[in-house]
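Multiple structures are listed underneath, in structure tokens.
Each reported figure results from applying straightforward, stated rules to the coordinates on display, with no laboratory input. This one's a predicted model, so the numbers in the text were calculated from it and none came from an experiment. Cβ atoms are built from the backbone, for glycine too; each structure is taken alone.
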Structure 1
């Protein structure tokens, strides 16, 4: 730390800036920034009105300086730094205004309880069983059940598609439904 104090007292802002731009040695920039860190913090407090946010801004502004000082020519570092700090805070405030805060209601949030996954897995198993039971029907019933339940066709549409008699279609639907119920109960 004595080295920093020594450098801090003996080298001007302009010389520290030149040293940083020439060598990219951040020690020169750190010394320069520390000289005005109270100014930066005060500016950030003035605009952000929150100590934690101001401290974050002070750190972020330093990171900005590392990049900006490589391309910007600065005549008066203190004044330029004040403008950078002010602009940073204004941008932060603008960004915070755009961010919409929504209070999440516990009732609509997914709970840590994973029982909903269990119910989904149960439904999946039931659908697999139903599919197996449909495949176990005789070909005539299988075709009619698929048309009636899966494709949601009415009796008249099924008659048109299959050419079967209306009463036979009705009988196949009822018998197929009964056989599916028996199969599902048998398989748990």
Structure 2
């Protein structure tokens, strides 16, 4: 457990030292959504940039704010929240309530955002962070941090379509941006 704690502490330190990411975490926290997290490239790209020694952060296609609210699973709230955040910050937000995402895969409803991440395409993308009221950072990594922190990218066996994994690597050009990644 100490090794996992060390990885988490190192990752939280990297995130905390990034003023841009801390500002986005504060903006997300202000929405007070249930079971909210900033996930996917928000965390993953920060790690890969660090591991590759990039002086500048790789721009994100979007800032993935996930949450789980079974009481309001409709898409209209997500669109409104995404637009509100985009207007306020000028950043490319994408808000998704994980309470409805099970429908895409024919799964039983997810009971949390962390459970939903267990089915994401890549193990290294299924990592999220939240800024707590006391300023602490909390991580959610249902598939662990080892492979992310080691600079690997791997298909999540819980996601049943390996072709999607291969397509994402090519379309997102991850190996061009971070050539030392190991697939």
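A value of -24000 was computed for helix-only ellipticity at 222 nm (-39500 (n - 2.57) for each DSSP H run of 4 or more, over all residues; to 500); which of 1, 2 is the source structure?
Attributed to the structure labelled 1.
Taking relative contact order in percent (Cα under 8 Å, 6 or more apart) as the measure, the highest value among 1, 2 is held by 2. Matching task: 3.2 is the computed value of distance in nm of label points 7 Å out along Cα→Cβ at positions 73 and 145. Pick the structure from 1, 2. Considering all the candidates, the number was obtained from 2.
Here mean count of other Cβ atoms within 10 Å over residues 33-40 was derived from just one of the structures 1, 2, and that gives 22.8; the source is 2. 1, 2: which one has log10 I(q)/I(0) by the Debye sum over Cα atoms at q = 0.17 Å⁻¹, as calculated, at -1.04? This value belongs to structure 1. In this comparison of 1, 2, the computed figure 19, 41, 35, 5 for P(r) over Cα pairs in 10 Å bins from 0, in percent, for residues 89-152 alone is attributed to 2.
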